[in-house]
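*Asks:* Just below sit the structures, each encoded as structure tokens.
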Structure I
Amino acid sequence: MHMTGPSKAQIPAQGSIHVEPFARKLESDNFVFIPGNAVSYLLDLSAGQTESFGAHWDSLTLDRHMGDGGNYRYRRYGEFESSAEGLRTQLPHGPYEQPKYINALNGGIARLFDPLEPCFVGHVVLAALLDALTAMFNHCEGRACRWNIRLHPYRIFASESQHGQPTPEGLHRDGVDYVASLLMSRRNVRGAETTVTNHLGQVLWQKTLMYPFDVIVGNDHETMHAVSALTAVPGSNVAYRDVLVVAFTQMPT
């Protein structure tokens, strides 16, 4: 297993924004949608910050582990640990693994992706986002928790000859406690409607994330989710959808 040394820096999780209304919605409904303009306001982000953060998706690399043989997904991967006192530490880089019962398409193997870039890890937007999610999930749990945090930035391409599949495994859970899917951008694409269901597969919510920082957050024990295929606008030279998926799993204290 390929490993690199952990990040030496520890990032304080300030938890200073007011996430309580969204946490209450998450508690009551097991999911919450937050529109991008509200996210940008709550995180106090400038246009320059969001633009520089989004530029990192241009350096994602091809996912070579697709069980369907597709070459439409680009990504990176990284993992963190957050203490109950609010300090995040990047963990040594290693493969991402899911059991087959969680991911029938790509589970059951150790998938090694390229690591997150240091400039992405240290970006102010990422710190603010992880602070907010940590505060939200601590509120739901009623205490400050230790968290394992996994980050998955994705770019899904589409062309006139190939549809892009944001969730090629279909309706699924991620096998974690909470999962957030945040849209970064859409370029020359149609489709990609997000569906959230309960654990029985009954539809609770359907919506197409359209604007930067639109985010859907779910209790992964109680909900499943999927995103429909995306297609390229006819005549487009480049068509893609960028998202950041962040998964939180509570760790023993």
Structure II
Amino acid sequence: MTDAPQPPHAPHATPRILAVIPARGGSKGLPGKNIRPMWGLPLIVHSVRAAALTPEVTRCIVTTDSDEIAGVVREHGGEAPFLRPAELAADDTPMAPVVRHALEWAEHDEGSAYDAVLLLDPTSPARVPDQLAEAARRLTDTPALDGVISVSEPTFNPVWVGVRPDAGRDGALGRYFDAGTGVTRRQDVDRFLRINGNFYLWRADFVRRLEASWFDEGTHAGLEIPEAQAFSIDDEYEFRLIEALIGAGLIRLPWLDTVAATEETVR
């Protein structure tokens, strides 16, 4: 590779955002999940379509170590321009160097720097372009932020119901959070939001210097999304659950309208 392109001296009028979709080929919890069909499309393609329908995204690339995944992505109009190096494809590989490698590859490929990186995990397919666009606007409008991430309010409040066995009391249950002590009604505890992994949007400069823990190393704002969209697929139960939510109309993915129209035309 040649020397990395230098970031522009002045901010782009329209920030350049690189969407990165990481997809290893060796899933153990649900083998082959990234390319398993879900409502007419391989799972990973839902993330590709979400990026494609988000005007704020300049380019979207899939980083994978699997020829099979790369082939499926390309068949559906996505871009998988390289195979991830083996040292970035182990079970315990942190996400930071994977995202940084994809950013560096894209910048060398184009000879131009990016302003931000949007991480889209293929196992969290229930995201919509409007949310991604809003995250981009918030990052652009708030220079003090390193990133904007998706958060949601779970259906239960762990401050209120969180417990754990207390080894000092023969395994009797104790409160997990001290803040729940004395609380007798869920209405009396503050709202609890969780990081749900639906998307992460970071400034490119932050990605370049990120070492390990994005939360501890940067300043982030949360963009709240519905809890129904806020889970990732790790096993058969979760895969079938999100299929059921889509089928019941509780989650609407706009690109599926196009898939349905295409299937109707074929018939």
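*Asks:* Using FRET efficiency 1/(1 + (r/R0)^6) of positions 62 and 182 (r between Cβ atoms, R0 = 35 Å, to 0.05), single out the structure from I, II with the greatest value.
*Replies:* On the way: I: 0.95; II: 0.10.
If we compare FRET efficiency 1/(1 + (r/R0)^6) of positions 62 and 182 (r between Cβ atoms, R0 = 35 Å, to 0.05) over I, II, the biggest value is for I.
*Asks:* Figure out for me which of the structures I, II the number 25 belongs to, where relative contact order in percent (Cα under 8 Å, 6 or more apart) was derived from the coordinates.
*Replies:* Checking each candidate, the match is I.
*Asks:* To which of I, II does the computed value -9500 (helix-only ellipticity at 222 nm (-39500 (n - 2.57) for each DSSP H run of 4 or more, over all residues; to 500)) belong?
*Replies:* II
*Asks:* Out of I, II, choose the structure whose coordinates give P(r) over Cα pairs in 5 Å bins from 0, in percent, for residues 158-237 alone equal to 3, 15, 24, 24, 17, 10, 5, 2, 0 when calculated.
*Replies:* This value belongs to structure I.
*Asks:* Output the label of whichever structure in I, II has the greatest value of volume of the Cα convex hull per residue in Å³.
*Replies:* Structure II gives the largest value of volume of the Cα convex hull per residue in Å³ among I, II.
Read the figures in this text as sums done on the coordinates, not as results from a lab. Since this is a predicted model, take the numbers as computed values, not measurements. Cβ atoms are built from the backbone, for glycine too; each structure is taken alone.
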